[in-house]
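Coordinate-derived values only; no laboratory data. Remember, it's a predicted structure, so these values are computed and weren't measured experimentally. Cβ atoms are built from the backbone, for glycine too; each structure is taken alone.
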Structure 1
Amino acid sequence: MSTVAAPARALSGAAFATLLLIALMMGANHVAARIAFNHGADVATAVVFRSTATTLVVVALLALQGVRPRFSARHRRFLPVIGLLIGVQSLCLYSSVARLPVALALLAFNTYPIWTAAWSALLYRQRPERAMLLAMPVILVGLAMALDVFGAASGLGAAGQWSRIGAGVGFALSAAATFGLALVLTQHEAGDVDGRVRTATTMASAALVATVTIVLQGGLHLPTAPAGWGGLAALTFLYGTAFTIMFTVLPRLGVVGNSAIMNVEPVFALVLAWAVLGQAIAPMQVAGALVVVGAVMVLGLRKR
């Protein structure tokens, strides 16, 4: 997932296209996950496969590039906490994808800038920027439209709609809250750690959290059909490839860190879920989705 950060300079055409490609792969990763879930795989199994493969790829890159990790005492205290949060976030987000239309799960997760501002204010006494305060109600209104919280588009009414989407929305918002906290702790406590090293430790921790979950639930739940295995393989490949591109191609193109452009991921997921899974949402929900994505992108692209 991307953070809301402004690019250091104007993006080149190649950098812009690469960012869109990463967003497309991230959106496709969640569609592939839903295919795996529909054919017997469970959330923890998917996170183990995805996180372990990504960890191995990033560690291989570190070895090839001769990067030697160096951790201070503060890093040793906070990196495991950040990794635990990302592990919980991964499980919660996939749990939401398993219950909601993929695009709606990602849209609810895209409220994480609000959670980031809230955690910064609570833990580090940083007042939210005016732009964030203005964007918060816009994001929430757009999310309410996208989720059809009053059940107008579905015809179920508010109670019927929430009985259908409540658990999925809860998981998505939990993922957003834990991701926002992880971003704040990363910025204040581990921002000086090499991004590749930080990603390797985070993905390894996420894999460990999912492994513990698997042990507690009695073992792996693997796909029961070829389509499920295809979905599991695709989500692992797409996620790992996207991260590899982020750490090998983007720095050469002059893009430092992540970009708000990648927040178009829910839009790609909306199209892919319609084409591949047959998931369709009402025009009002599409409008709400565009409001959320637009507001988050404006936040990310603003000048600081």
Structure 2
Amino acid sequence: MKRQNFRFFHRLRVRWAEVDMQKIVFNAHYLMYFDTAVADYWRALALPYEEAMHQLGGDLYVKKATVEYHGSARYDDQIDIGLKCARIGNSSMVFTGAIFRGDALLITCELVYVFADPATQTSRSVPDDLRKILTGFEAGDAMVSIKTGSWAELGTHAAAIRTEVFVQEQGIPMDMEWDEADATAIHAVAYNGLGQPIATGRLLQHAPGTGKIGRMAVNRVLRGASLGRELLEVLMAQAAQRGDTEVLLHAQRSAEGFYARLGFAPRGEAFEEVEIAHIEMVRTLRGS
């Protein structure tokens, strides 16, 4: 089995607690590595697992897990776990996986899951929507679509995400989350293959030639899966299309590094907004 057999990889570094006296990974930990990769695979599908399974009317249960050892990972190795959905039956799904250190194959595995009723744990047919998402991902299809529009068009879904992230998760008072700017802003909402809204942001006209991006919110379990970057690119494209030469945003200090990696530079001093530390960040738009 070779690296090119896999489209999806999860990377991790072997920790001290996972090795024996010879600094070789305990065999049982490899199943944990594969389980961690499976969780990241669902993130790559843009599916918040619990919400997705609730909509699909079932859950996935491990039927069989087999591991074959070809080599050993050692303490502080950086290893890559490749994973792919190899086959979808009527009610079962077969995943194959492999662990590599560089190009060296260390471990292979096969994981068999059954889609079943969570109440009775009796098997059910794999839903067509899930089948389409899995086969599409393995074929290289995009897992997310982003729509832009007005508050009248996208407000219901944008509000649901913002309520979950800003009000429920971060504790921002409801009356401080909504403002009159929503009515004039360009909104963007990202949807997964089940049609679930999973991320949002908005673009305002801050000043002539300057757009302001704000209310960036991503479903908690899908953060780190490039959704924020994709939303920013769409909103910046909207700003450039109307003639803006730069965009600014008020970044929470915890997200400053994320925006910096996308070309935004801090401007001015830090300040508090809704009792959370922020910094203004600016980016010149390409071609301006």
In terms of mean count of other Cβ atoms within 10 Å over residues 123-130, which of structures 1, 2 is highest?
2
Highest-scoring label, criterion being Rg/Rh (Cα atoms, Kirkwood Rh), for residues 139-194 alone, among 1, 2
1
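One of 1, 2 was used to compute log10 I(q)/I(0) by the Debye sum over Cα atoms at q = 0.09 Å⁻¹, and the answer was -0.56. Which one was it?
2
Taking mean count of other Cβ atoms within 10 Å over residues 67-74 for each of 1, 2, which is largest? Numbers along the way, then the final one.
Working: 1: 11.4; 2: 15.1.
Result for mean count of other Cβ atoms within 10 Å over residues 67-74 over 1, 2: largest is 2.
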Test item: helix-only ellipticity at 222 nm (-39500 (n - 2.57) for each DSSP H run of 4 or more, over all residues; to 500) calculated as -7500, pick one of 1, 2
2
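Output the label of whichever structure in 1, 2 has the greatest value of relative contact order in percent (Cα under 8 Å, 6 or more apart). Walk me through the numbers on the way to the answer.
Working: 1: 45; 2: 13.
Comparing 1, 2 by relative contact order in percent (Cα under 8 Å, 6 or more apart), the maximum is at 1.
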